[in-house]
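Peer 1: Quick heads-up: structures coming right below.
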Structure 1
Amino acid sequence: FFDPKVTYFKPRAVPLSMLEEVGLSIDELEALRLCDYKNLEQTEAAKKMKISQSTLQRILTSARKKLAQALIEGKAIKIRKKDKN
């Protein structure tokens, strides 16, 4: 999985204390990266993530909705990394 160096995005010139936050899981980020950034077909992206294509579709739908909500409503986006236990 992709390990993002930046895990927080927010609207410019708005104090963090005034923002609501949308959480994006690392799985959602990986699905976006493979399908929307790397332009892989969903079947190929699902194989790389070791999940079914229907699960990938569900993850992508959730991620895209969260990004749209953050952009339209001016919310911060926090990428939640998995625990390293």
Structure 2
Amino acid sequence: MRTSLNKIAQTETYLLKRSNPASSLLFEAKMLLDQDLQTHVSAQQQVYTLVQQYGRKQVKAEIEAVHQQLFNQPGHLSFRQKIARIFLK
């Protein structure tokens, strides 16, 4: 268990570019020699990519919800008018 946690930590450090150049080079050499490590690094990179995409999707949804509240509810009419005046100048 501890070995896999260390492997995850080392992979994370490498992928997030938090290691010094010598450590990165050593890790890349290990990947060349170990197919399982290559597979692990690739899978972890895919996970990071999916998490990032999900986060962006969530932020876009939150922004759209705020937009709908501000520009479609009657209680925010004065705000809409102020924003419109800014962009009409």
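Peer 1: Check the numbers for distance in nm of label points 7 Å out along Cα→Cβ at positions 27 and 51 across 1, 2 and tell me which is largest.
Peer 2: Largest value of distance in nm of label points 7 Å out along Cα→Cβ at positions 27 and 51: 2.
Peer 1: As an exercise: helix-only ellipticity at 222 nm (-39500 (n - 2.57) for each DSSP H run of 4 or more, over all residues; to 500), calculated from one structure in 1, 2, equals -13000. Which structure is it?
Peer 2: 1
Peer 1: Given a value of 11.5 for mean count of other Cβ atoms within 10 Å over residues 19-26, calculated from one of 1, 2, which structure does it belong to?
Peer 2: 2
Peer 1: Tell me which structure, out of 1, 2, gives 1.00 once FRET efficiency 1/(1 + (r/R0)^6) of positions 11 and 67 (r between Cβ atoms, R0 = 35 Å, to 0.05) is calculated.
Peer 2: Computing FRET efficiency 1/(1 + (r/R0)^6) of positions 11 and 67 (r between Cβ atoms, R0 = 35 Å, to 0.05) on every structure in 1, 2 gives 1.00 only for 1.
Peer 1: I've got another one for you. Tell me which of 1, 2 gives 49, 15, 10 when you compute semi-axes √(5λ) of the Cα gyration tensor in Å.
Peer 2: Among 1, 2, the structure yielding 49, 15, 10 for semi-axes √(5λ) of the Cα gyration tensor in Å is 2.
Peer 1: For which of the structures 1, 2 does the calculation of distance in nm of label points 7 Å out along Cα→Cβ at positions 35 and 75 return 6.2?
Peer 2: 2
Read-outs: derived from the displayed coordinates by stated rules, not from any lab. Keep in mind the model is a prediction, meaning the values are calculated, not measured. Cβ atoms are built from the backbone, for glycine too; each structure is taken alone.
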